[in-house]
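The data blocks that follow each hold one structure.
Here, each number is a calculation from the coordinates, and none is a lab measurement. Values in this document were obtained by computation on a predicted structure and should not be read as measured data. Cβ atoms are built from the backbone, for glycine too; each structure is taken alone.
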Structure 1
Amino acid sequence: MKIDLHIHTSTGSDGALPLAEVFREAKKRNIGFISITDHDNIEHQGQAIAAAAADKIRYITGVELNITFSYFNKSVSLDFLGYGYDYRNTAFLQKLQVIREHREKRARQIMANLNTEFTKENRPLFTDADLLEMQAGVDGALGRPHIADYLIKKLVVASRQEAFDKYLVKCDVPKYPLYLAEASALVRGAGGRLVLAHPNDPNGTSLATITQDLDEQTRIIREQMLAYIDGVECWHTRHDAATTAHYVAFCKQNNLLMTGGSDCHQKPIIMGAVNVPAWVARQFY
C-alpha cells in the first residue's frame, strides 16, 4: 500500500491543485493512506474525509504548523505536522484563524518592504490592486511562494528562487510566533498527535539550519522536544537513506510515531513517490 501523509492543496494553502483534484490524482497513483497537511488550515478537513471515503482511500486529518523554536537565544523556524485531531475543535480553529489573519497583515508588510526595494530600482510600486490580484489566485492562505509567483507574473523576476534571493529574504516579516508547547497543547487538546516534520531537510525549515549532524539533531529533540511531540517524519522527499535510518532508530528507542510523505505541492506532482513502509499505517489503527 502506498502511503503519503504530507500533501498540500491550493484549497487550503500553497499547493497547485485543489483538494478534489489531489484526491483524483491520489486514486490514479494507487495511494491507499493519505493526509492533507495544509499550512495553518484545517477548515477543509471535512471535505477531505468525504473525498477519501468516496475514493475508498484511508484518511487521517492533518495540518502543518510553523513553530518558533528557541535555540541558544536564537529563534529558529521549524515545521510540525498534526495528525488525527478533531477538525471541529473550537480552540484549534480559533487559533488557526488568528494565525491566518496575521498572514494577511504580514503579506501587506512584505509588500511595503518590496515597494521600498522597487523605489531604489525605479520600478512601479505595488498597490492594493496588486494585493487583491495576488489573493484572487489563492484559495488558501497567502504566503511568500504566492508573492514570488506574482513577481514572476509581473516580470520582476524569472523564477521563485530569484524572487527569494533578490527580494523575499530581505523583505521578510516574522510569522506569527506559535511556540512548541502551545502547538502541542492545541493538537493534543483536539485529540491529535504532533510530529516533527522533515527534521533534516537541507532546503526547508528544519533542524538542518541549526546543525547537519544527525546525532546533534536528535540530542536537541531529546532534550527540548520529547515532552511535546508524539513522532517524527522519518521518510521525506529530501531525506537520504542515512537520515531515514537514523530517525527510525531514534523513534524506536523513544517509542515515537514514525510518519512519512512527499510534501507534495504538485510542482511537479510527486505524490506517493516516497517509499513509506506499509507498517506505518498500522500505527494509526
Structure 2
Amino acid sequence: MKNPIITLLTDFGTKDHYVASMKGVILNINPRCTVIDITHHVNPYDIEEGAFILANAFSSFPRGTIHLSVVDPGVGGPRKPILIVTTNYFFIGPDNGLFTFVLKRDGVKKVVALTNPKFFLSSMSSTFHGRDLFAPVAAHLSLGVKPEAFGPAVNSWVKLDFERSRAEGGKLSGEIIHIDTFGNVVTNITEEELTDFAKGHVLVISVRKRRIHGLKKGYWEGKRSEPLALIGSGGFLEISVREGNAQKILKAKKGDPIQISTKFQAPNQKVTVSLGQ
C-alpha cells in the first residue's frame, strides 16, 4: 500500500507498555507505516463503547486505512481473530461485535479468520493478542500481503444486539448509549428518526426526571447549568450542558431510558428549556 495508515483503538489506557509494544511491532515490520491513535481510553471491556467510538471515527480516514481495534475481554478464548475487508477500509481485531456499527456503514466484501502463524510473532502470549497477533497482521497487510493469505474466509461474525429506538403510543423511546469526555449524553435516537417522529411539532425530551423542550442548533444556544438537546456530530440525539457536564447534572449512566413526545408549537413560539417534571 502507498503511504499506509494503521489506526489503533483499545481499552489499554496509556499508563502501561501495551500500546507502545503494539506500535513497536508494527514499525519493526513496516517502518514506513503511519500509526495514529483513535483512543486507548475505551472503558475496560466495554465492547459497545469501543464499537460506537470506532463507528464515529473510521470514515474520517483515507480510503485503504487499516483500523486495528482491540477491546477483547475474551482474549485467549474461543472467539476468532478476524480481518474484515469493506468497501473502503480494513478492520482487524477480535470477533466479538466490536465492528458491528462500522459494518452497517461500509459494506462488507470479505471476512477472514486469522489462522496463519506465519504472520504472527513467533512467541504467542495468550493474554496479549494485540501485540502478538493483531499488530503483526496489520503491519503485513500494510506491506501489501493479500487478505486471503492470513486465513480462510468466513461467512458469519458476531454482531452486538444493539437496542434500537422504538415509536409506540405516540412516544419515541430510546436509551443512553455513550457518555463522552465532556459529559455529553449520547442516545441511540438518530436525527432521521426524530424528524420522522416530530412531523413539525416541538419535541419534548424526558430523561432522568428532566424535560427539555425543543432542539438547539449548538451548545452556544444553551444556558449554563441547564440541559439542552441537539443533534451531535455523530448524527444522534445528544443531551448536553453549555460549558458543563450533563452526565453529572442528570446523574445519567449508560442504559438509562429516554423518551420523546411532541407538543403543538404556535407560530413564532419561543422554545425554552423546562426543568422538573
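Miscellaneous remarks
- Read-out distance in nm of label points 7 Å out along Cα→Cβ at positions 103 and 143, computed value 2.8, structure in 1, 2: 2
- When mean count of other Cβ atoms within 10 Å over residues 7-14 is worked out for each of 1, 2, structure 1 gives the greatest result.
- Ranked by relative contact order in percent (Cα under 8 Å, 6 or more apart), structures 1, 2 are led by 1, which has the greatest value.
- Source structure (of 1, 2) for P(r) over Cα pairs in 10 Å bins from 0, in percent, for residues 151-190 alone, computed value 25, 27, 19, 24, 5: 1
- For FRET efficiency 1/(1 + (r/R0)^6) of positions 79 and 239 (r between Cβ atoms, R0 = 30 Å, to 0.05) computed as 0.30, the structure of 1, 2 it came from: 2
- Origin of the derived value 5.6 (distance in nm of label points 7 Å out along Cα→Cβ at positions 127 and 263; candidates 1, 2): 2
- With helix-only ellipticity at 222 nm (-39500 (n - 2.57) for each DSSP H run of 4 or more, over all residues; to 500) derived as -12000, matching label from 1, 2: 1
- Label whose coordinates, when Cα extents along the principal axes in Å is calculated, return 57, 47, 37 (choices 1, 2): 1
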